[in-house]
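These notes open a run of structures that come right after.
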Structure P
Amino acid sequence: MTIEFANSIRELINLTELEIAEFTQIARIKTFKPKSHFIRAGQIPTEFGFVLNGLFRYVYITEEGKEFTKVFMPEQHFISSYSAMIAKTTSFFFIEALEDAKVLVISYNNWQRLREKNPKWNLLLVKMLEKGYAIKEKREREFLLLDAESRYRIFLEEYPNVENRVKQYMVASYLGITSIALSRIRKKMNS
């Protein structure tokens, strides 16, 4: 279906063209406008996706409207509230499109059938979960041990050009600081 999807999958596991075609035949492409949601908090997710183009963020929103950005998901990343999907419970966070986006989407039921048919897809799942767990563990360590400026420097390295694609308050919420504190950090780094 797309070269980007095939290449991203092959970075994790070795699949044939036919095996990739089996996935793409049961998937569909969905488009998203900025501020629309792939998943909403309170919704029971039934599908996951692969970002072909565009940018998303996972965001928690408190009852008071305060936002906490968990992660940014640019092109060539899978998006899902996977733990809620497998447990058939509601998602605690939103997956929000930040710009026009195109996503290759597969239902969880189709995914399950694909995994039952070909064990290579279980290996892909393990690789995706391992990658996600490593990212989560690293992010927790950064929040516990590093100051805001160090976290901002890491953000710039890990998400090149994302800062130019999002609003400052979103970067600040990802870093766990206010927009004012982020402005101070930027000013200090530029002087």
Structure Q
Amino acid sequence: MFLILLPVFILVTIFLAISLAGDPFFKQLRPGKNERLFTIIKFRTMNNKRNEQGELLADDQRLTTVGRFVRTTSLDEIPQLLNVMMGEMSLVGPRPLLPEYLQLYNEDQKKRHVVKPGITGYAQVNGRNALSWEKKFEHDIFYVEHVSFKLDMMILLKTIKKVFVREGITQEGQSTTTRFKGTNKT
């Protein structure tokens, strides 16, 4: 799949490098299977502009025009195919979230780390960032408890449709989604 998308990968890399005047890749530690940390690779869609106090500006102020297009078309996910090839991710599974969220999960939410994280997942095809955190975790747990080739194929087909329809890319009033602050530890 990476070889098929290589021309797109190269074009997006060039456009982002020009629009960001620098590194077109975003790398960040994320927990994977069994909460083992790995470095996720995505296309960078935001610049690193800061306010007078040296703090990063809000996401909507840092999202570039090219970055917005790359994000809404889900092209920012292409570099994660490298994570798949390295065995850190799967095509389908719960999306890898921030390591700081690990301590906030309740016992059910921790189940999302029983499988490899995915580029796409059950929560992505059922609402993506437009979902509440609770609903995202419900979908992640459903996937973990029902993982199968048939379910993976259904998610991949729905993902293709979602990319063209461009639904649920952002949460209302946000450039992406709100931060997870934890739920009741049940």
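Readers should treat all values here as calculations from the given coordinates under stated rules, not as data from a laboratory. All values reported here derive from a predicted model rather than from experimental measurement. Cβ atoms are built from the backbone, for glycine too; each structure is taken alone.
Assorted remarks:
- helix-only ellipticity at 222 nm (-39500 (n - 2.57) for each DSSP H run of 4 or more, over all residues; to 500) from the coordinates reads -15000; which among P, Q: P
- Origin of the value 3.5, where distance in nm of label points 7 Å out along Cα→Cβ at positions 28 and 68 was derived from one of P, Q: P
- When Rg/Rh (Cα atoms, Kirkwood Rh) is calculated for each of the structures P, Q, the largest result comes from P.
- Parent structure of the calculated result 12.8, given that mean count of other Cβ atoms within 10 Å over residues 12-19 is the read-out and P, Q the choices: P
- Which of P, Q leads on mean count of other Cβ atoms within 10 Å over residues 60-67, largest value: Q
- Of the structures P, Q, the one that 3.6 was derived from, the read-out being distance in nm of label points 7 Å out along Cα→Cβ at positions 20 and 92: P
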